[in-house]
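Just so it is clear, none of the values below were taken in a lab; they were calculated from the coordinates. As the structure is a computational prediction, the values presented were derived from the model and not from experiment. Cβ atoms are built from the backbone, for glycine too; each structure is taken alone.
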Structure 1
Amino acid sequence: MRLVDTSAWIEWLIGSPTGEAVTAHLPEQSDWLVPTMVQLELTKWLTREVSEDKADQVIAFTQLCQVVPLDTEIALAAVEACRVHKLATADAIVFATARSQDATLITCDAHFEGLPGVTLIEKLEPRIPISRRRPSAR
């Protein structure tokens, strides 16, 4: 089982070089865990940056995966992750959700580096079309 963090989702959705690297780590939909916190973050980002229609499409896709709701057990584990690993609340919830499901957390956020059960996809520089590159100083 794999849980894809919001950062990896966004890179994948925008088709960035990092997103291409994420693609190699994506599971089949039946093995893809989606915390309700990730649904919230994705909807917020997509509505703001793209459109409500795209947000609806992506949430419909997540509904075909295994959605994991936030419950008391995960919430309490997230409190511990905040304390021990100094994670922000949303990140701690995502991390605790992955741990509760014995899933690998796929992320592009460096603050997860070194945590158990995490696969960190290094952020790659975006490709700049030749016509937009600045000439080098000579």
Structure 2
Amino acid sequence: MPHRIRVVAAMIERDGKYLITQRRPTATLPLLWEFPGGRVEEGESDEAALARELKEEMEIDVDVGDRVIHVQHSYPHYDIDFRVYRCKLTQGDINHKKVHDHRWVSPQDMDQYEFPAADEKTVAQLLDLTH
């Protein structure tokens, strides 16, 4: 049975556009785009993990709101339990500490960016939420 990984991501909206980040060239699934976030550590809440990951990756602070999307996806060697929360940026300019790049993208333009499979499902649900 594949290893299950719980991952949280932020849906941060500004002026009708959503923050996406690009994975580093040396990362797993290099240079693909994703909603910012990361793995939940043992004993950590989703909200605490999301706040920690965004601080580590981009030096930003957020208020974590409601969970808006929950998808599961199987990769060959592990399963992803992927939870997306609506977040509000409260402080900090985006710095690329652990991301390669970032963009603010409207939902209808998301198809111009290449996402990992789990994020693809999230983009599809985001489009449903915004229509």
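Some values worked out for this structure:
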read-out: Origin of the derived value 2.3 (distance in nm of label points 7 Å out along Cα→Cβ at positions 7 and 111; candidates 1, 2); value: 2
read-out: Which entry (1, 2) yields the derived value 30 for relative contact order in percent (Cα under 8 Å, 6 or more apart); value: 1
read-out: Top of 1, 2 by distance in nm of label points 7 Å out along Cα→Cβ at positions 87 and 103, largest first; value: 2
read-out: Among 1, 2, structure where mean count of other Cβ atoms within 10 Å over residues 71-78 as derived comes to 12.0; value: 2
read-out: Structure responsible for -0.42, -0.82, -1.21, with log10 I(q)/I(0) by the Debye sum over Cα atoms at q = 0.11, 0.16, 0.20 Å⁻¹ calculated and labels 1, 2 on offer; value: 1
read-out: Given -15000 for helix-only ellipticity at 222 nm (-39500 (n - 2.57) for each DSSP H run of 4 or more, over all residues; to 500), calculated: source structure among 1, 2; value: 1
